[in-house]
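Throughout, read-outs are computed from the coordinates displayed, never taken from laboratory work. Note that the structure is a prediction, hence the values are computed from the model and not measured. Cβ atoms are built from the backbone, for glycine too; each structure is taken alone.
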Structure I
Amino acid sequence: MKSLRAISALLALFFAANAVLMLSGPFRWYSTTPGVMETGPYNFHFVTDIGFIFLASALGFAAWAARPALGVGMLALAALWPALHAGFHLTLMAQHMGHGLGLMTELLGVCLPGFIGLIVVWRAAVLARRAA
């Protein structure tokens, strides 16, 4: 359980850092994150909304890392957005594979954290069932 809490805390830090960058400088985030400009024109409202969603996920992962007694449901809610986001990006990649830094952003910055979150939820649920 200790390693799951550590991974959850790392995911919280990653998502919180992204949220802070998106919320504190939406256009800077849009123009400097590899591959983002290829997804369409800049939209302040959209980038800010997504920043708040990442912040919510970060808070959920951090809360569970600090207090696993909050339950696997808290962890599952924290992991929901990043996992759905990763799945959406995988479908886009299947339609038109990116390249270079944009591809690395997709795989390492979007898909990997999203799926790691799902693995943490699954493992925490298994451990909770065994403990019950």
Structure II
Amino acid sequence: MKTILNIEDNEANRLLLQRVLEPHPYRLIQAVDGESGFRMALEEEPDLILVDMGLPDIDGQTVATLLRQIPEFESVPLIAITAWPEDKAQEMAAQYGFDGCITKPMDILAFPAFIARFLGPETASAE
């Protein structure tokens, strides 16, 4: 089972992601800020990391930069999640080494397929 780390400070957004991914074959772990998310990434070695760009302690761009400096995380997909306008979000995500970007409000119907693209076809559906 693939592990997804979600680094998100907003409780409602964490709960939404949990509900959207519940029927799919993933192990979801969640962190409430950048520092705990970074530590959790090191401890858990997730297969994919979702990072809110607007975290309260260290921003998502810094989290991505720190993770990309660690050889074990060079190939782990990092997905930015942000409420920024789409063009600005895509530009910032690319600049900071993210592999993809999701803008808020999230398209909950398209989200599982988007994630599956980074985790392989065997995880596309639990149904």
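Can you spot which of I, II the value 20, 17, 14 was calculated from, given it is semi-axes √(5λ) of the Cα gyration tensor in Å?
Considering all the candidates, the number was obtained from II.
Looking just at relative contact order in percent (Cα under 8 Å, 6 or more apart), which of the labels I, II belongs to the structure with the highest value?
Top value of relative contact order in percent (Cα under 8 Å, 6 or more apart) goes to structure I.
Quick one: helix-only ellipticity at 222 nm (-39500 (n - 2.57) for each DSSP H run of 4 or more, over all residues; to 500) came out at -26000 when computed from one of I, II, so which one is it?
Among I, II, the structure yielding -26000 for helix-only ellipticity at 222 nm (-39500 (n - 2.57) for each DSSP H run of 4 or more, over all residues; to 500) is I.
Please state which of the structures I, II yields 2.9 when distance in nm of label points 7 Å out along Cα→Cβ at positions 5 and 29 is computed from it.
That value comes from structure I.
With mean count of other Cβ atoms within 10 Å over residues 53-60 derived from the coordinates and found to be 20.6, which of I, II does the value describe?
On the way: I: 20.6; II: 17.8.
Structure of origin is I.
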